Structure 1
Amino acid sequence: MFFVGCNAHSKDVIDQIIVDEAKLLINRGLNSNIGFEIVESLTTEVGPRLAGTEAEKRARDWGEKKFKELEFSNIRSEPFSVDHWERRHEHVQIISPFPQNLVVTTLGGSVSTPTGGLSGDIVSFPTLQALKDAPLSGLEGKVVFVDEYMTRTQGGSGYGIAVKKRSGAANEAGKRGAIAALIRSVGTDHHRFAHTGQMTYEKDIKKVPVAALSAPDADQLQRALERGDVKVKLSLHVEAKGKVESGNVIAEIPGLTDEIVLIGAHLDSWDLGTGAIDDGAGIGITVGAAKLIMDLNKVPKRTIRVVMFGSEEVGLVGARAYAEKYKSSLHKHIVGAESDFGAGRIWKFDTNFAPEKLYLGDAIHKILEPLGIGRGDNNASGGPDIGPIRELGVPAVTLKQNGWDYFDYHHTADDTLDKIDPSDMAQNVAAYAAFTWIVANLDDDFRSTE
């Protein structure tokens with residue numbers, strides 16, 4: 001049995017009754033399996049949930065049903081449109097001088113190769129910048145290979161640098177007359193799983209197909225290149241039907257006022273694995289935390305809104321739709337927080353508050369601290385789907401998870417339920433439940449008073 005001891009560090013800022021209730025939520029969260037049960041249900045009963053597909057529609061149906069089962073209020077789906085894209089076939093092979101297949105995945109948004117595929121000599125670049133620095137001629141008929149590595153960090157900071165090649169490789173290759181692009185997967189593992197992810201073409205350039213190699217296959221291709229010229233054949237077939245329907249699934253714990261405390265995660269996933277860590281875990285954490293709050297049988301001062309965002313993976317489409325729909329009431333959104341970095345233990349509490357309101361963040365942190373959570377900085381993003389409302393002035397919090405191995409599995413076929421430790425997930429649920437309950441009952445908010 002886990003237990004978090006009570007202290008009065010924050011009694012002068014937060015009502016002691018709320019402090020005690022938050023600590024009760026922490027203790028219940030640490031001893032509950034609710035978060036893991038929810039992600040197990042989602043990944044088993046729906047599986048992969050690619051944006052704009054029938055599978056994502058089934059996920060929305062699952063979300064509404066789960067909210068009803070857990071007795072939430074004001075349950076609804078809010079539709080929006082998204083560009084359809086699905087992979088149908090992908091095959092890449094070295095055809096000379098060492099014939100062999102390579103493990104790849106087509107990047108989301110890529111165009112297809114011509115019928116029958118295409119073949120060309122590889123031209124390798126160690127980084128995206130090296131490709132950008134190359135002349136605008138000389139790559140005609142070639143296949144560009146960007147072999148840039150990603151750095152492993154606890155907080156995932158290496159991703160922001162490495163992910164630029166996902167769109168950049170195809171765009172820069174197209175500008176230089178190449179016929180296709182390959183990249184080393186944006187990931188930190190050494191397993192034979194390729195990492196997919198969304199890419200976007202710049203306007204008015206030649207669109208060339210692009211795929212990501214698994215790390216061992218990128219190594220293999222580079223070793224072959226060390227021995228001389230290498231020719232490859234790519235056969236990538238995708239389907240794009242234009243605009244289709246997606247949507248956000250929303251439920252609430254009604255409060256005494258119409259002020260909103262928003263927590264959430266994204267419901268869609270890529271199609272290779274079952275979307276357990278990205279982002280089924282976030283769904284389990286936030287819905288599980290809200291369910292613990294409901295089980296207190298107390299009405300919060302502020303309404304707690306749980307959002308399952310749709311179509312995050314293809315460009316934060318659901319998040320932007322939410323910001324647009326609620327733009328006239330965002331001044332009533334007290335804070336936003338998304339869980340979208342796997343299920344590793346939360347180790348840091350970041351805020352994005354007005355400087356004069358940082359004392360509130362410090363007081364909340366004192367309650368979370370026994371969970372092994374340190375006080376972070378005041379540059380919280382809130383999570384990808386919180387970005388659009390944060391940019392419009394909504395304060396944000398990031399309950400930062402340990403992502404040391406997150407990019408070993410991210411966007412691969414290896415993103416499956418067995419990668420989640422239920423005890424780590426319980427710590428996440430406990431932290432989110434306590435944080436959400438405190439904020440929902442504060443008398444103050446986090447915006448500037450000026």
Structure 2
Amino acid sequence: MLEQKIKDKTAVVAVLGLGHVGYPIASLFAKNGFLTIGYDIDSERLRDIQQGAVISEIISLLPVNEIQRQKKLSEIAENLRTSGEEESLREADVFIVDVPTPLKEKDIPDLSFLENTCRMISRFLKKDSLVIIESTIYPGATEEIVKPLLEESNLRAGDDFFLSFSPERIDPGNKKWSLESIPKIVGGINKESTDLASLLFSQIIQKVIPVSSLKVAEAAKMLENIFRSVNIALVNDLSRLFEKMEIDVWETIAAASSKPFSFMAHYPGPGVGGHCIPKDPFYLLYKARKIGLNVAFIEEAASINKNMPLYVIYLAEKTLKIRNKNLNNSSFAVLGVTYKNDVLDIRRTPAEAVITELTQTSKNVMAFDPLTTQTFGAKTGSLEETIRDKDCIILLVNHSYFREKNIEEKINNLAPNCCFIDTKNFIIPSKLKKSVLYKCLGKP
């Protein structure tokens with residue numbers, strides 16, 4: 001019986017999709033003594049995991065002490081079997097799906113990875129198997145799309161096998177909340193499915209929150225990220241308005257944050273990135289249109305965030321004009337390419353749109369990021385080479401590396417006459433030479 005196997009930790013857990021979510025969750029099961037099968041179709045990704053090249057993605061799961069860390073890594077390696085072979089799934093009792101759910105053209109959900117994965121699972125399902133979807137989908141998709149595909153096995157969800165949805169919750173780089181400590185929401189197609197999935201996750205996560213249905217669990221994920229999307233859009237819009245009104249939006253947010261209730265600070269920036277916030281609103285918008293509802297507020301917020309890279313270009317153009325320069329005849333340095341500070345993740349990063357726009361108008365665009373060599377077509381070099389003699393420097397990511405390298409001093413020495421666009425309120429203007437023309441997003 002699967003319930004007893006979970007309690008005994010003899011259940012075999014298969015995690016399908018070993019990306020930024022799947023690899024940590026598979027490692028966490030392995031860390032806690034479960035024989036875990038990590039499946040992925042990307043041979044390069046499998047090689048990186050097997051060679052330890054992406055240990056940074058699971059660092060929060062490991063002890064600080066180096067000896068204990070190596071011991072725990074050995075335990076994970078012993079219990080985690082990575083493979084690109086479908087047959088490796090045959091012995092699995094539990095299937096956890098963490099495949100990408102991106103967007104197609106015109107921001108339409110692309111569920112092809114999920115659909116193909118469910119078809120594959122259907123070939124290995126057996127009676128009393130448990131399937132858990134963690135990939136982000138719109139409310140109703142587990143029943144509408146996942147369930148029929150799994151039932152191609154001739155087994156019935158809720159009768160012959162268990163089916164649950166449990167939204168992934170992971171915040172790369174967050175030192176306060178690890179994968180183990182973030183509460184886990186679980187909803188099932190019936191109570192038995194909810195209870196079994198809750199039991200499973202309670203073996204590896206400190207707090208599990210069962211909800212009444214699959215749709216509630218799916219909708220909770222949408223709400224979490226759309227809440228962030230609309231509030232980021234709000235401060236992005238206010239940053240432009242307050243700029244015109246000669247009000248410092250950053251100081252205003254700090255002042256509002258002194259209220260001990262009913263306010264949560266969000267901050268402006270060059271756009272949103274990562275695997276959730278730029279995408280999830282469009283999943284809910286798609287479903288809303290399917291049922292004939294117009295949710296214009298969510299759509300407008302997503303549009304504001306999507307267009308922020310263009311506003312960054314506008315600020316650069318406006319600032320350069322003060323120096324009698326334009327985008328065409330200026331040289332540029334872009335500092336920061338990842339979507340988030342101190343995190344190696346370039347998915348949907350605003351830097352791509354900024355750099356693409358710049359390279360269409362200027363032949364001299366360089367980009368530097370201490371965590372990645374990806375520059376989206378811009379020339380690359382060291383931090384010093386990237387900054388040297390540039391007309392305009394645009395800081396997109398507030399990596400701690402830039403603070404450690406005393407970025408203001410480097411600007412003073414290498415580009416003392418530049419225009420500097422700060423999208424993160426990161427630079428200390430008083431440290432810059434007066435010859436540097438400094439402009440911060442959201443400041444007069």
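What follows is calculated from the coordinates using simple rules that are stated; it is not laboratory data. Computed from a predicted structure; not experimentally measured. Cβ atoms are built from the backbone, for glycine too; each structure is taken alone.
Structure values in brief
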quantity	calculated
Structure responsible for 4.0, with distance in nm of label points 7 Å out along Cα→Cβ at positions 188 and 228 calculated and labels 1, 2 on offer	1
Entry that produces 0.90 once FRET efficiency 1/(1 + (r/R0)^6) of positions 172 and 356 (r between Cβ atoms, R0 = 35 Å, to 0.05) is calculated, selected from 1, 2	2
Which entry (1, 2) yields the derived value 11 for relative contact order in percent (Cα under 8 Å, 6 or more apart)	2
Which of 1, 2 yields 28.8 [mean count of other Cβ atoms within 10 Å over residues 284-291, calculated]	1
Computed 14.1 for mean count of other Cβ atoms within 10 Å over residues 236-243 - originating structure among 1, 2	1
Which of 1, 2 yields -9500 [helix-only ellipticity at 222 nm (-39500 (n - 2.57) for each DSSP H run of 4 or more, over all residues; to 500), calculated]	1
